[in-house]
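Following this line, the structures themselves.
Any read-out appearing in this document is the output of simple, stated calculations on the displayed coordinates, not a laboratory observation. Since the structure is predicted, the reported quantities are computational estimates derived from the model, not experimental observations. Cβ atoms are built from the backbone, for glycine too; each structure is taken alone.
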Structure I
Amino acid sequence: MNLTSVKTLYRAEMARSLRTILQSVVSPVLSTSLYFVVFGSAIGSRISEVEGIPYGAFIVPGLIMLMLLTQSVSNASFGIFFPRFSGSVYEILSAPISPLEIVLGFVGAAATKSIVLGLIVLGTASLFVPFTIEHPLMMLLFLVLTALTFSLLGFIIGIWADGFEKLQLVPLLVITPLTFLGGTFYSIDMLPPLWQTVTLFNPVVYLVSGFRYSFYGLGDVSVWISLGMILLFMAVALVVIHAIFRSGYRLKP
């Protein structure tokens, strides 16, 4: 493996984030802070506890997951789309770099940015509400796996999109609604039995539930099922990316 090529792509992507730090870091943190203020204060004043956990603390894992999913997809999709848009992707493809090294460079940088943002939001959340992390290693595992998986999804979207408007299509119309309906602000046990069953078809439920388990030791589904689902999502994304490079879909002129 050509580690020099991976490092070059990785550093270039990380440098781009530093040039746009207001958009890449400050904006997501401020947006998540507003969620804490609005939902934690307004709704928290009416819902004191959920499953024995103060409401403000209960929504912390869900809000971090909401930011993590959207930022992972956005960072990775723009990271590969801009070289396609400018035509510089052909220089990358013609260089002695394997598809694996290209994916490691772009996806690794996008996942790193999302993980750093997740940790910043985690620290910011402690300023609003007290919370505990019962399983810190499990929390880091879900944080890293989620960032990697949805960065892979963003990489696929960045290749599929043929315009800037399509880059936001999936995050705004698919990822965000699924996250809101995936137990971010509530436990699915609060829903009627029929809707509990329907909600289990939402893949984000397993991510939020597993992440919440790492904080408080409880979740809507088994933590091992959650872990298995995210590994399944990652495997599917890798298969799709392999097919894209093999066929040259939107990568060859």
Structure II
Amino acid sequence: MGSASTSSARAVFGMSQVASTYPRHVAIIMDGNGRWAKKRRLPRALGHKAGGDAVKRVVEACEVLGIECLTLYAFSSENWKREAEEISDLMNLMRRFIEANIADFIAKGLRLRIIGDYKAFDPDIVERLEDALERTAGGKRTLVVALNYGAQQEIVRAAALAAAEGEVTASAIEKHLYTADLPPLDLLIRTSGEVRLSNFLLWQSAYAEMLFTDVLWPDFGQAELRAACEEFATRERRYGGR
């Protein structure tokens, strides 16, 4: 994948059938904005801006590659621990990204979905997000953005809702996950060389294929996503079977 080819990507979990097509649902932990900026002796804010440009490239690549659903880990529930200045930069980037891309999303038939407690953000951001959700509701492909999201919190929330309805079972929990109406997760990618899930889609990743690449997120694009999909297509998915 780019500077880190599929041979350098490290797979976790094997999964029945050799996949003959690209994944329907890809999730990405977008990591490496800060390191990208540091390597260039630039402010972290410019690393995040470059990361926003990568988001646009990858969204466009999904259309080219026929990927139905893309889920991006944009802001975790733990990111509030970062410096106030960096959080402010991220919030401003979110505002600009919505303004700059909403018309294109509508034109390309892309439906925006948010998972996580996005209402904890500033009121103007919440208003922009909800306007974008409404205006893109008719889209055929889906861009899911995880904002103020934590997988452990999601599972606790789903289990509590299941308990309120009766017996807590796997199917009852799944019904209350944020992703209940989305295709099952096929492929999870993490950029920047880190090999962990960081509290992202823990339930949904149970039988997903995983791929970790050394490419920093701002350098990730169509070539890297295509390579990841080609790697996915070679894997035998067993779902716990032999």
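General remarks:
- Value 7, 31, 38, 20, 4, 0, calculated as P(r) over Cα pairs in 10 Å bins from 0, in percent, assigned to which of I, II: II
- Ranked by mean projected area of the Cα convex hull in nm², for residues 72-199 alone, structures I, II are topped by I, which has the highest value.
- Structures I, II, by FRET efficiency 1/(1 + (r/R0)^6) of positions 96 and 216 (r between Cβ atoms, R0 = 41 Å, to 0.05): label with the highest value: II
- With helix-only ellipticity at 222 nm (-39500 (n - 2.57) for each DSSP H run of 4 or more, over all residues; to 500) derived as -21500, matching label from I, II: I
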